[in-house]
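*Asks:* Multiple structures follow.
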Structure P
Amino acid sequence: MSVFRNKTIIILTLFGIFSFGILSYFYMTQRSFIHNQKAFFIHLDNIDNSISDLTSETLKNSLFIYNSQDKIANDYDTIEKELHALQNAKILHNKPYKILKYKIDTDLQQQIKYFLQKVQLFLIANAAVKNSTLFLSSYIERASYIKQKHPLLYAKAVSIFNHFQNTRRTQDLDFFNTLHYKLHSNIQDKKVQQFIKKFNLHTSFLTKKIPLFITVTNDVLNNNIDVTLHTIKKEFQTIVLNDFLFFDQSALVIAGILMFYFFIALYLFIQYQKINHSLNYALIHDQLTNLYNRNSFIRDTQKTKVPQTILLLNIDAFKEINDIYGNDFGNKVLIEFTQFLKNYFEQTKDVTLYRVGGDEFIVLFQKKDSKEVMKIATNLINAIKHSNLKIDNNLLNLSVSIAINSIPPLLENADLALKIVKKDIDNRVIEYTDNLNLKEEWEKNKQTIEMVKSALYEDRIVPYFQGIVNLQTMKIEKYESLVRLILPSGEVLSPYFFLDTISKTHYYYAITKTMIQKTIKTAQQHPMYRFSINLSMKDIINEEITNTLFELFEQDKKTASRIDIELLETELVEIQNQHINDFIAKVHSYGSKILIDDFGTGYSNFAYLAELHVDTIKIDASITKEITQNPKKLHILKTIANFTKGLQMQNVAEFVETKEVALMLKELNVEYAQGYFFAKPQPQPEKNNEVTQKL
């Protein structure tokens, strides 16, 4: 009886816990739903309020000269952030809200994008109008000589200025079109003529800018985003009501489920004990090798104050083992290597083994100095070197790289040192010390990333353009777009100072997108030139980058036909796949061209390039700059020139810095040249395509 009672208590207790759990889940789900729908309304209201505020601030700024634009900038950022938050609202991921999400991602986003573009135009136009207006006001006030000697002329200037002020305040273009804005006088006084000249210069500028100012101001003030927001809110409320009905029905279903789970509660409790034991084991052990894992290492190194030293081992070329033999074989290698380590350290006291990564292991020593551990590491490397692992009847000889460290944080510092020894061909073991300055290098990289992050946010990543000269006509026909970072001080940094570090972060793609957008915008402003953009293989396989490129091409196909893509020869040869061919074909479909950059830097695969639909070969600087002194380099250049001519490709010689090189290139019938002899990179293309240097 007692046993039965105990079982009944257990079953009822478990059932009570389960009931509480499932009811809690239902409650949390319903609560989460309510929270998410409230969050949606908040984002919607924040957008509505910010647009109203931004419209109001626009009106203030259009009327008052000294009104600050900080509030506009804050509202602008708020709208963008809230729109992003609205588009990513959790509740929209549910199926009933897909149509509403589509409306937000299309109609609302397009309206807000158009609205914010107009706000940007307003800020530019408003700043230009305000600056000239302030100048004219001050200029007239300081013209005491004109006021005293020529009061009628002074009165006319005041009248014109007042006309501009009234036009700006009333937003009336009809009033503006009747304005005679220039001063005229036959007075031969030099001061008078200087006054008239400078006055007319600014009134002419205002005459050009005020129509744009009035137009964009009206566009901002007369937006109808509130109508779209109201429609979205109304549709959202309808769907939410249906969801609440669903929760009511779900409550009845849950009651039935609870009855069913009552009969399996005891079974689940028993199984829980087994699973709990397995989970605890898995939490601190590596599933493949059964060694302790990273969690165990962190636990073991934090709970003791005893001095500790670690060996961080990395199997050399393990990726190649996986690539050649497959992942299953690679797993067997890890298991056999684990057994080797266990056997090797079997007689060593105070040693613990861990697997902390794919092919990384840690040997943790207690109370051993670095000299003793260095000796152990050296002996271990030799032992591994002279041992063969037998895997599926294959004898495999491994080598490892080892980093020794006893300075906290143990794993982080060892990992920094390991990166150095992996690059060292001769040495396979290194001890971490503060003298290695690895943290300083890490800090420098961190500062570089922060510098680029700030430059992206403040729109200081810009293209510079270097002209490409037709050696027959001696005219600039093309420009290569080159990335530059403008420091707050105004100093211009080349990619040498930041691109290598930033290429390992997601900010690299933001730079590429910025370069694509700004280069195409510049190309639209200079229709007489072609422009080329440099893309890497990681850009091409990134859908966000290629989507950005081809979306801009679709928006302006005429300009797209003058945008060329430069690809590195080494990357093309290393990564030969259909993805590249498809990308090149799509670029060509817009009339754009493909250029191979730095051709001749390493191994020029003529056969492969002949199969690609490449339009232009850019001969690398390492060849071009030595053709006047190095016969071998001259022969290589001739070969490339003949190769491109035979395949009806164009060619461009890079790094042309002297007249002698330029003359020789022209004699060799090289078509185009690029380099400091003709043109340095500059913020904007030249309006005149003539080159100053003559051959």
Structure Q
Amino acid sequence: RFDGIVYGELAARCWMAGSDGHARSQSVQAQADNHPETSANDLVQIAVTTTGNTVQLYRNGHDYATYEIDAPLAFGPESFVVLGLRHVAAGRIDAIDGTLVDVRIYAQALTATQLSALEPCATSTPRPLAWWDFTTGLTDRIDTFPHTRLHGNIRIGTDGLTLDGSSYLVASRSASVPAWGGSISGSRNVAATRALHDDLLADRHRPTYHIVTPEGHCAPFDPNAALFWKGRYHLMYIVQTEDGHCFAHISSIDLVHWRQHPLALTPGEGDTGIFSGGAALNRDGVPTITYWGLGDPGGICIATSDDDLLETWRKSPHNPVIAETQTGLRATVDDDGNEIVIGAADPSAIWVEEGRHYVLTGNLLVLREYGQRRGMAEHEGDTLYLLVSDDLVHWEYLHEFYTSRREWTQADEDDMCPDFFPLPPTAAGGAPSDRHLLLFISHNLGCQYYVGRYADRQFTPVTHGRMSWIDNAFFAPETLLDDHGRRIMWSWIFDGRNPATRKESPWSGTMSLPRVLWLGDDDTLRLQPAPELNVLRHRQRDLGQMDLSADTEWIWENVRGTCLELELEIDIGTASKVGVTLCAADDDSELTQVFYDTDGLSLSIDATRSSTGDGPRNIESGPLSLAAEEPLQLRIFVDHSVVEAFANDRQGVMRRIYPQGVDATGVRLFAHGGRARILAARAWDMAPANPW
């Protein structure tokens, strides 16, 4: 619960006495008569007083608003003060962008005359209960609230305390200073947590067996720094806290059930925020994270850990070890006077060859500055930059790692979030093959990859493929190598709800299912969902062989739901399209289709009719060509708002769907343009892996 002075929350450019749930605030209708501010540069004094049940607002000592309340709020010894943010449970966008010159709290209500007599940074009678004039720092001059915690980009100068719209200060009587999202007492904290969990459990679109953020809005939600260490799968992801972008940390022993750990990396010690990177063992076998540290300058940073749970990370005192000269890039001049430009953002995980450490850096900011703004063709398209170090401190730039080709990628595509490794020869793992995979994103078209040869510190792509086609909603891939030699990947899958819906939701952030990657006999990429997911299967329903007549749909009567796995083997026969209708409403007002298109030679998810409300209405299609007489082997995972489909270990596609109707649960099989035959089909309900 709180009382405070709030600007512009209910009425644009107007002041109000803010309170929890607006319990002691003017109604929005009453605020329509309040005086709006017309200039952002005026110094104004705003005061709120409470006398009995009467609340008065003053602007520069003059009455601004007066109204009655049911009862005032009493403040006890656990109370604290927040400057900049509306309250500690507010969103970080609910903060002041401006300067505070003098802030005071009095134990009695001052009169208009007393308020008019106040001067900034000058003493007064009566004496304040608490007083910040920022002339001697950020502490309370009266020492009522002696403990201070700062969040974000705060600047103090001769003009006062300047806040940037997301930063704030919290002052407390005790050394336990509340953080953003915190609460005053343990009992209230428990009640708020239970209420949040109830909201999450009641959300019909929140996935239950995909990794999701436990709370809050995570954008970006890139998976990062994945590592198998001492029997556990560890995965970091970007999360936003009151201090900025951080690496959150989860771990699992089965790829299905995940344990939250303390934040792995937070801003400070050489950076002001944590962006994408990777993890691997360095030359000495020590877990090492490389990441893009934001800052002035920012650049490529290093952190190491050696404890069993990877809960304690030590940042290099030399960070950034590859310093940027402009955001995300580094421009230097060689001995001959030539400008050398490389990326200083989104590093890959390091790898070790012949005792030396190697790393790749992404080219987005080079592309934007040199390829697009300056129009230099040699900096167009995707590429990476290879650097080498003997000590993880001093890095030498070697060369561009590969050359992109326009028949594969576009001139406006970049290469970021790179992950480079030799592919295993089988889904079960094994010793590395002689082909490498470069997995990455372009910001405009999402996740993609090259399979190729790596020799003499140079990568030569042989084939190119994508994991996102119509948009960039499958994003920021990250992989790890487990103790069996398996290569396992995740991606951030975008939230397709509209911004207003997301803002009202208590969560946003979902990852793909874990995919196992390996090299096929034809030297192209193979992929399938991790077999560990099978543990979630229950209530198996089997369907025997059956024919699908042309241009008809067969209702799978005993299979309904929005949390399913389907596994089918289909002889495509003469059909031009064959597949499954999912999450279908009884009147077909909502439905999603997954199918193989023999004309387009593709695996597709049609989400054009998935929802009468939110969600992208499009068709995602990934290329897939079946050999003569080769049956379609289809696996489909439905997890409330996520559909992922896999075919013949060669293709995977994903779409977000947001059906609104409670009856949008039907499942049907279909063949269009000809006949097909179901050779085998099974369905399971999928148990939730997430606690809420």
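*Asks:* Which of the displayed structures (P, Q) returns the greatest value of Cα Rg over 2.2 N^0.38 Å on calculation?
*Replies:* Greatest value across P, Q: structure P.
*Asks:* Computing FRET efficiency 1/(1 + (r/R0)^6) of positions 327 and 479 (r between Cβ atoms, R0 = 35 Å, to 0.05) for each of P, Q, which one ends up highest?
*Replies:* The structure with the largest value is Q.
*Asks:* Out of P, Q, which one gives 5.0 for distance in nm of label points 7 Å out along Cα→Cβ at positions 239 and 487 as computed from the coordinates?
*Replies:* Traced to structure P.
*Asks:* Here helix-only ellipticity at 222 nm (-39500 (n - 2.57) for each DSSP H run of 4 or more, over all residues; to 500) was calculated and came to -1500; which of the structures P, Q was it taken from?
*Replies:* Q
*Asks:* To which of P, Q does the computed value 50, 13, 10 (semi-axes √(5λ) of the Cα gyration tensor in Å, for residues 79-230 alone) belong?
*Replies:* Corresponding structure: P.
Any read-out appearing in this document is the output of simple, stated calculations on the displayed coordinates, not a laboratory observation. Everything numeric in this text was worked out from a predicted model, so none of it was measured. Cβ atoms are built from the backbone, for glycine too; each structure is taken alone.
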